[in-house]
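Alright, structures below, take your time with them.
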Structure P
């Protein structure tokens, strides 16, 4: 659809570009208003740059364009078209009404955008742990794998499973089981860099994605992380461990699907080999060779 293409185009522009586009449209509308004369007004189309600036550049920028548009309209109303009013305050009253209308429109758009962002975030967030859910994690992971492939950068995916989680639920109950998962979620979130992504993929299954991270960096991070998780479980008296399958990719041929398959296989090896362990390998097609 046309609006989807426009949204895709504008959504990829920088703040400066959005301001420039809005200024251009504002100037174009003002020029058309002057050329067409008072009888054929297009000034209502000032709402277009107001909407664009509000949606893509933020509330304060939208307010600026509201004031700018109202001021231009006032300038055209009196000095340009030389309208004469019996009440000398009439043009300023009209300008204030137009500004109020612009500001109401801007605030409604800003309110709508905020709530759409909240709904979008909630639709991609796991309610229990606060991490991404399967949908949210997959969307972010696909983008990061795409960036990694285009620029030939390292990227590491880890699949984590809580060993003997079912026994904890049986012994302590559902509430304790939920609290255990919340603690795991908080520990994962606290260990992430700003560029990292983590999600809850199932009942007691988690995934962690580390851009710009090779196998050596992953080994250092996840061995330390698993130990910290285990110590936290001991402090709470929860008899669980953590098995991880960690796969590092440095090939443009590596995909999220390949990485997930390899990480799942490594996770299975860790669990079948006695649990509470980490298994590392490379993505199929890595320059360093096939998985060990």
Structure Q
């Protein structure tokens, strides 16, 4: 485990990584790997020796577990649903469901059976992944260390690989919704015939490369900003929690508890922002271009 405050912070913000170390990488014991080998990294030099093909096992594990928890809760709610007086559990689920359903009806004008369940999944999955950060920062990493794991970062949204993978999934949905509602020709036209337009055919052809660059950059900026926004806000919050835990005595309470209370608002707010922006982007992708026939 870490000895200094700096090492403590770095330790708690490092993922449990399984990857392929390159030949010549120094091991934690001081020896050198003579050939490439798949290992769990246990020190910084082993982490540095891993290339692109490395997996953040803790992020994948917790995002999967919390996704399964979401499925379990809503499958249970679906089985318990009836026409009589609902239980407290069903009341809570219905409140969230009606809130998200109203957001979908107010924002998404096209018809889609996917958009409602998608927004519900996005909101609750991110809500669960955000909420796990309210667990004391030493509890799960300490248990993992006792089990023999040097690193174990348990908040999935503090890993940009998780937030960007979700946001790029939104990008694929944006493309799919655009093609579904406007056709391949309409999707290509949206990338090549705007924002600069002309009735002159020659000028229109000249403007196509410029429009394509601008629109592709704008299209890619949506998922990148979506993922980095969630990561940045959650990472900053987790960093303050770890920093507070590294302090001594009374200062831990002074910093950590008010920050935890503040995060009771931040946790659902960040889930809502990701969900509503996903909904807005898909609504824009599904909208008919101006002048297009219904």
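I have 15 for relative contact order in percent (Cα under 8 Å, 6 or more apart), calculated from one of the structures P, Q. Which structure is it?
Of the structures listed, the value fits P.
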**Request:** Output the label of whichever structure in P, Q has the greatest value of mean count of other Cβ atoms within 10 Å over residues 52-59.
**Result:** P
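Given that helix-only ellipticity at 222 nm (-39500 (n - 2.57) for each DSSP H run of 4 or more, over all residues; to 500), derived from a single structure, equals -20500, which label among P, Q identifies that structure? Let's see the in-between values first.
Working: P: -20500; Q: -23500.
Only one of P, Q returns -20500 for helix-only ellipticity at 222 nm (-39500 (n - 2.57) for each DSSP H run of 4 or more, over all residues; to 500), namely P.
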**Message:** Ranked on distance in nm of label points 7 Å out along Cα→Cβ at positions 116 and 156, which label among P, Q comes first with the largest value?
**Reply:** P
**Request:** For the read-out log10 I(q)/I(0) by the Debye sum over Cα atoms at q = 0.10, 0.14 Å⁻¹, a value of -0.72, -1.11 was computed from one structure; give its label from P, Q.
**Result:** Q
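Computed from the coordinates by the stated procedures, all read-outs in this text should not be read as laboratory data. Treat the numbers as computed from the prediction; the structure is a model and nothing was measured. Cβ atoms are built from the backbone, for glycine too; each structure is taken alone.
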